[in-house]
Structure 1
Amino acid sequence: MLVDSIKATKKDDPSGTFGLCYESENGIIDAPKIVAHFTNADLELLPSSTFAQVEEGLVCLTIVPAEDIAIFGNLAQGNFLIGYDLVANKGSLKKYTNAMEMFQKTVVTLE
């Protein structure tokens, strides 16, 4: 489980927005990668795409529950080029870690 794999002190988010937060002196915690499962692809998300420092000394998981619709948020999209085909009702993602690698990765199409 995600909670068991993080070796940091759990803290409450004073704003009540985030459900899983940890104490952090430098805004970083040692967290595992999280995999987002889509119909045609599994996307590996780095901790920098799933955790954010919400205030000094507090880092929180930015994935939050929703009732009606799932949103792949802007933080999670940070290491991907995102394409939207409104006519075909499809999206595509191209993972990259720097500008030099941007065009060397395989494009994954999501439906």
Structure 2
Amino acid sequence: MCRQIRKMKLNTPKKRKSYPKSKYRKNPATYPGERVQIDVKYVPNECIGFASYHSRYYQITAIDEYSRKRYLELVNELSTYSTSNFLKRLEDKLGFKVKLVQTDNGIEFVNDQDNYK
């Protein structure tokens, strides 16, 4: 049986379709502060080491792509106000100016329907 399958060439795998390679090339950062990535994550109550009393906490993390320095902060509200204050403190802590900030366009970064007063 196996000889007949080989003879009829039924066991040869089908050729896979080849796709063209992507021409996108990411430009690496050349100096500190050229590109900083920022993201926000909700911190569950089980992970907080103190009594939260029904408050919500969020972790804002910034990573510089060139130096790989990381700065994070815990905030109790998710708003453009808290993230703009975070950016001011970020430049002080890192020691250099930030030229470009890369985010995921979450509600905390764009000024759409911000309820902060």
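Here, each number is a calculation from the coordinates, and none is a lab measurement. This structure is a prediction, so every number in the text was calculated from the model and none was measured. Cβ atoms are built from the backbone, for glycine too; each structure is taken alone.
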If distance in nm of label points 7 Å out along Cα→Cβ at positions 77 and 93 is calculated from each of 1, 2, which structure is the one that comes out at 2.0?
2
helix-only ellipticity at 222 nm (-39500 (n - 2.57) for each DSSP H run of 4 or more, over all residues; to 500), calculated, reads -5500; among 1, 2 the input was structure 2
To test your reading of the models, identify which of 1, 2 gives 14.6 for mean count of other Cβ atoms within 10 Å over residues 37-44 when calculated.
2
Structure responsible for 78, 41, 30, with Cα extents along the principal axes in Å calculated and labels 1, 2 on offer:
2
Among the shown structures 1, 2, from which was the value 8.8 of mean count of other Cβ atoms within 10 Å over residues 45-52 calculated?
2
To test your reading of the models, identify which of 1, 2 gives 20 for relative contact order in percent (Cα under 8 Å, 6 or more apart) when calculated.
1
A value of 7.2 was computed for distance in nm of label points 7 Å out along Cα→Cβ at positions 5 and 53; which of 1, 2 is the source structure?
2
